[in-house]
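Listed below are the structures to be examined.
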Structure P
Amino acid sequence: MKLLEQISKYIKLDSLTEDFFYTETQTKTFAKGELLSHQNTYNRNVYYMENGLARMFYYEKGKDITTNFYSEGKAFGSVDTIFSNVASVYNIETLEESTITFCDYKKLEELCSISLTSANFSRYILGNLMTQMSKRMSSLQHMTAKEKYAQLLEENPNIILRAPLGMIATYLGISQETLSRIRSEI
């Protein structure tokens with residue numbers, strides 16, 4: 001299981017944690033275009049992308065706006081539902097055939113209450129997610145379109161080959177025309 005391999009890079013797995021991942025998680029292959037989570041629902045699953053690509057998006061004035069991409073090795077979920085217990089305003093969709101490991105966050109919380117190893121790893125993951133969110137907000141507020149595009153290429157160089165340009169443009173907060181112009185300049 002790729003997820004356990006990834007986790008073992010950061011922590012020494014205890015038997016409770018290993019048992020949890022073998023008994024409480026599911027690994028499934030989803031077709032391109034499948035919605036893992038729908039807006040206005042309470043999806044409390046936490047996902048880990050083993051192989052493939054997904055995005056989170058919402059609708060605004062009839063357009064869909066991409067807020068994030070999740071490629072191999074990324075954890076994701078409907079954070080608004082998981083932590084605030086409100087219906088999510090986001091959808092999560094696979095952009096490629098994707099193999100994803102997932103579990104109910106409540107089960108993960110139960111594990112963290114009995115395994116210090118898992119609790120510490122959970123804090124590590126949450127810290128990374130908070131750092132990513134802070135970096136994303138900062139880029140949207142303080143970077144030019146060209147700087148945001150350069151940062152995207154640095155952090156996820158193959159995204160241009162894997163995701164439609166319209167989705168990338170909405171993720172960067174720019175028009176598709178502006179994205180095309182920036183790409184021709186680089």
Structure Q
Amino acid sequence: MAHPKTCFVTIGATASFTSLIQAALSAPFLSALQNHGYTDLLLQYGEDGKGFFDGCMQQAQATVSSSGLKVSGFALDKAGLGKYMRQAKGLGAKGAQEGVVISHAGSGTILDALRTAVPLIVVPNAELLDNHQVELAEALAAQEYVVHASLADLPRALQDAEQLRLRQKEWPPVNSGVHRQAKGLKGVLDEEMGFLD
């Protein structure tokens with residue numbers, strides 16, 4: 001039996017982003033998930049999204065069946081998204097692998113994913129007016145905290161998330177800034193003790 005590996009997709013609670021649900025249930029994306037060893041696709045489709053999610057699932061049924069992915073969804077969880085982020089991180093189930101979170105570019109969701117230290121693909125909702133999400137996604141991607149993607153780029157973004165996962169495990173962290181690039185164990189210890197030049 002394969003070790004669980006979850007892709008968690010969230011569209012947020014306040015704005016409808018049905019295009020992200022549709023893209024996550026598209027044949028190219030489901031195939032990309034399968035190719036990267038994912039076993040589970042979990043979608044948070046929002047307060048009014050059940051009918052749309054069910055319709056997309058019906059259209060994708062043949063692809064879902066042939067992919068072997070377990071696909072499920074939910075509207076909202078008043079307790080927050082933490083347990084779903086941890087599931088994507090690979091925490092909880094024995095032998096689980098670290099997966100990925102795909103999110104609209106809402107700042108609260110981004111912070112939750114960064115706190116959990118799970119690779120994050122940010123897909124700004126292009127349908128919003130005065131869209132600050134694109135600026136936020138671009139800034140975080142430039143600092144290598146997240147992968148910034150469009151709806152059409154989701155299959156490629158999975159590969160980028162795998163590369164982000166590897167970079168996040170490097171020491172010193174790639175996004176730690178020049179001032180934190182200590183040399184060797186002595187440099188790290190000096191930095192941790194506050195002995196900076």
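Could you tell me which structure in P, Q was used to calculate Rg and Dmax of the Cα atoms in Å as 18.0, 61? Attributed to the structure labelled Q. Assuming 1.00 is FRET efficiency 1/(1 + (r/R0)^6) of positions 93 and 117 (r between Cβ atoms, R0 = 35 Å, to 0.05) as calculated from a single structure, say which of P, Q it is. Structure of origin is Q. For which of P, Q does relative contact order in percent (Cα under 8 Å, 6 or more apart), calculated from the coordinates, equal 20? Structure Q accounts for this read-out.
Given a computed value of 0.40 for FRET efficiency 1/(1 + (r/R0)^6) of positions 29 and 109 (r between Cβ atoms, R0 = 25 Å, to 0.05), which structure among P, Q does it belong to? Traced to structure P. To which of P, Q does the computed value 0.50 (FRET efficiency 1/(1 + (r/R0)^6) of positions 21 and 157 (r between Cβ atoms, R0 = 30 Å, to 0.05)) belong? Derived from the structure labelled P.
Read-outs throughout are calculated quantities, based only on the coordinates presented, and are distinct from any laboratory measurement. Keep in mind it's a predicted model, so treat the numbers as computed, not measured. Cβ atoms are built from the backbone, for glycine too; each structure is taken alone.
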